[in-house]
1. Given 4.4 as the derived value for distance in nm of label points 7 Å out along Cα→Cβ at positions 14 and 158, which of the supplied structures 1, 2 does it correspond to?
2. Have a look at 1, 2 and say which one yields 25 for relative contact order in percent (Cα under 8 Å, 6 or more apart), as calculated.
3. Taking distance in nm of label points 7 Å out along Cα→Cβ at positions 46 and 118 as the criterion, which structure among 1, 2 has the greatest value?
4. Any idea which of 1, 2 comes out highest on distance in nm of label points 7 Å out along Cα→Cβ at positions 70 and 86?
5. Rank structures 1, 2 by mean count of other Cβ atoms within 10 Å over residues 142-149 and report only the one at the top, that is, the highest.
6. Quick check on the output: -12500 is helix-only ellipticity at 222 nm (-39500 (n - 2.57) for each DSSP H run of 4 or more, over all residues; to 500), derived from one of 1, 2. Which one produced it?
Structure 1
Amino acid sequence: MKRFCLVRHGQTDWNLGGRFQGQSDTPLNQTGRAEAQSLAGQLKRYSFTAIFTSDLIRARETAEIIATVLQLPVTAEPHLREIKQGEWEGQFMEDIRTRNAMGWDERKIDPVNFHPPGGESVTEVAERTQAAMRNIVHLYPTGLVLIVSHGLALATIICKEGGIPMREAFQHIPENAIPTWVDWKDSPLPI
């Protein structure tokens, strides 16, 4: 069975302010860089064979800080990007709830298939993150692999590998810079 360590990028100013980042390319803030450095120290006791990351700067920067300590190269994988939030990107969560109450309610009713205008659904994110995971397993069938990505993208992996219904993905978004360990089973996506 293949084992992965999943890590959500370090904190950004948009995380702190409650903005939807989606695929906007926002950098880590000072706290986020410190979180990544601290995590690197925790992870150096493990023997990783590879590090893969989303190509968005906040994940890449986190991965590069960790990679310096682990002395491994970083491979960017665009399929590990965060959910595309479309028109909701860059907006404050409270503003979306107020200005787009109908859309917010639709997301609560059908979190798996709903997508904001111009954005992606959780199902679409899960399908592309699973494609990335299959590719990584193909390249590295043995050994421990570190994946640095984003909240919802990682939540889809956590749900799939934990047999958790994908409609619960928003409840399984990991904290910034906290490792989550999963075993790869490559079973069908749970609805």
Structure 2
Amino acid sequence: MNIRGNENKKSLYIYIVILIIITIINSLLSRFAMVTWQIAPGVSGLYFAVAFMIAFTLWFGVWGAIAAYIGCFIGAGTGLPPDVNAYWSLADLWQVLIPLVAFKTFGADTGLKTKRDFLIFLVFGVVLNNLVGAGWGASTLALGGIVSWNNAPGIFAGWLIPNIIVTIVITPLLLRYITPQIKKSGLYVRNYWI
């Protein structure tokens, strides 16, 4: 009997269930959990989903990143044409992959145990990732003809600043206080997939 093969099947099953659950959560948060003042189609004031998407990805690796993309596509992108939504939703993917790669590359603890861990989070999980996400989102809306290029800088700023606020306020609390429970549960992804 191949015990290792059964463990891998069990792990895959568990992570597929996690993927489905956090995709549903991300979709609902992307659609309904926001302070609304619409900046552009699909872009709204305070986008609380981003804070949870980052935490989910740091806890569950690429499973969380996939859930972030699908959650954005289903939740936030419902007012966009499907073809534009397909590449516009990559903004949320970049916003979660950047901190994931940084945490894995620099060996940072997702529980933010040290000043170094928190600094890595600030640089890659608050500033750089949101700069890339806002830039991608504003640019792809203009490329897709949803808004004019003249509106892109305002959309960029209206995306970036609220995302930084939401991320700096919510995500550290999630990481600091929930990461230990996720690690104890055995569901925490230490690498990218397992």
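Here, each number is a calculation from the coordinates, and none is a lab measurement. Because the structure is a prediction, the values reported are computed rather than measured. Cβ atoms are built from the backbone, for glycine too; each structure is taken alone.
1. 2
2. Source structure: 2.
3. 1
4. Across 1, 2, distance in nm of label points 7 Å out along Cα→Cβ at positions 70 and 86 peaks for 1.
5. 1
6. 1
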